[in-house]
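Each in C-alpha cells, the structures are laid out below.
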Structure P
Amino acid sequence: MAEKKYVNGIWFTEKTINRNDGSSFTILKASIKSESFAVWLDENTNDRGYVNIDILKSRQANDKGNTHYATLNDYKPKTDNNPF
C-alpha cells in the first residue's frame, strides 16, 4: 500500500446544527489557503488534468477543531488484461 499523500492548504471542520423541532443536520466546512492549495494542485494534477482527493474523517478533532483531512487518490487501474 502506498504512503498517504496529504493535501496541502485545505482543512475541514464538521458542524452539527440542531433545529428547534429536534432534528439536526451536519455541515462539513472547508477552509482553503488558496496559495498553498494552488501550488499543491499544480504539483499533483494528473495527465488528464484532474486531481482526485479523498476526504476522510479523523479519529478525533485536532487542537484547531479540524475533524477531517484530505489525501491524494492516485489510483490507476491496471491497463493490461491481467487484473492480478
Structure Q
Amino acid sequence: NTVWEYCDIKVCETPRKSTVVGTSECYEGRGAGYRGTVDMTPSGIMCQRWDSQYPHNHTFSPQAYPCKDLKENYCRNPDGQESP
C-alpha cells in the first residue's frame, strides 16, 4: 500500500529567464514554484485533495499555507521535498 508518490510533471529543459516564480508546464529545481494542474502520479494514481485527510493524513492545508497554492488535488511541493 503506497502512502505517496511523486507527481508526473516534466522537469524544465532550460532555466527560465523570467522573474515569475511559478511555472505551470514543467518544474525547476525541486518544483516549489510549480503551479500547473497535473493531478496524477507516474503510475496513474490520482492525487489526494489538499483539503482532505483521506486516505492519508497530512499537515498541509490550504488555509495554513495560502502562498503554496494548494488547490484541488494538484501536484505541489510545499515543504521542498525532492520533487512535487
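Each value in this text was obtained by applying a stated rule to the coordinates, not by laboratory testing. Source: prediction; values computed, not measured. Cβ atoms are built from the backbone, for glycine too; each structure is taken alone.
General remarks:
- In this comparison of P, Q, the computed figure 2.2 for distance in nm of label points 7 Å out along Cα→Cβ at positions 42 and 66 is attributed to P.
- Looking across P, Q, the calculation of helix-only ellipticity at 222 nm (-39500 (n - 2.57) for each DSSP H run of 4 or more, over all residues; to 500) that yields -4000 traces back to P.
- Value 1.4, calculated as distance in nm of label points 7 Å out along Cα→Cβ at positions 58 and 74, assigned to which of P, Q: Q
- Winner on distance in nm of label points 7 Å out along Cα→Cβ at positions 10 and 26 once structures P, Q are ranked, highest first: P
- Answer label among P, Q for the case where P(r) over Cα pairs in 10 Å bins from 0, in percent, calculated from the coordinates, equals 15, 36, 28, 15, 6, 1: P
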